[in-house]
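In what follows, structures are represented as structure tokens.
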Structure 1
Amino acid sequence: MDPAAAFLANDWVAVLAASAIAFVIGGLWYGAQLGKAWMGVTGITEDMMAERNQVMIFGMAFVLNVIMVVKLAMFIRPAADIVYGAAAGFFTGTFWAYAMLDILNSSE
């Protein structure tokens, strides 16, 4: 299956649901669960966070979660050949890893 067909074959309801779940888990992890510890390790204060554009930070985190879930959904396919495998590796490094690093660095 070529990458364009894999993209079109995604279950978009599942993609959005998984993105929302990842976003909520990330919010709980960096907020209620480990928010103070994370802020202490990174050197960020509550005043610094108040000065940042929270809508942009959370909006970008959700968009990047969608990108990661779409790419992961594209890779979970039964039929694959060497070209598909090479494309999957490229897009994993380019989009999934980059998106995760960007989410982690968006509020630092």
Structure 2
Amino acid sequence: MAYTDDEFNARILKCIDEVLSSFGDSPRTLLYYMIIKECRLSREQFPLKPVELGECLGRILGETGYRFIERLTIRQIQASFGFSVKEGSNLSEAIDQARIRFVAC
């Protein structure tokens, strides 16, 4: 199935939101607030700037915390889109792989 850019970005945001929501609404809300405040990234920019999102989460959560969130998010993307990313991919690479595979040109 092919998605428009907006549909794809919305689906990626949903994956990120589902992962962060698994920790509860308050932690999710706090993380969104900190990302917006500290890193000046709006929620809508997450699918477009995954490297910056990862760097920001790394500063907020530490490297170990970010890597945990990253792994969960990659799994959620794989489940949501029904495909497997290349072994060893980071979040940015996983999003790029999904975009290439599922966004209509």
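Please treat every number below as a calculation from the coordinates, not as lab data. Keep in mind the model is a prediction, meaning the values are calculated, not measured. Cβ atoms are built from the backbone, for glycine too; each structure is taken alone.
At-a-glance table
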| quantity | calculated |
| --- | --- |
| Relative contact order in percent (Cα under 8 Å, 6 or more apart) - highest-scoring structure of 1, 2 | 1 |
| At a computed -24500 (helix-only ellipticity at 222 nm (-39500 (n - 2.57) for each DSSP H run of 4 or more, over all residues; to 500)), which of 1, 2 | 2 |
| Winner on distance in nm of label points 7 Å out along Cα→Cβ at positions 81 and 97 once structures 1, 2 are ranked, highest first | 1 |
| Structures 1, 2, by FRET efficiency 1/(1 + (r/R0)^6) of positions 57 and 89 (r between Cβ atoms, R0 = 30 Å, to 0.05): label with the highest value | 2 |
| Distance in nm of label points 7 Å out along Cα→Cβ at positions 25 and 41 - highest-scoring structure of 1, 2 | 2 |
| Structure responsible for 32, 14, 11, with semi-axes √(5λ) of the Cα gyration tensor in Å calculated and labels 1, 2 on offer | 1 |
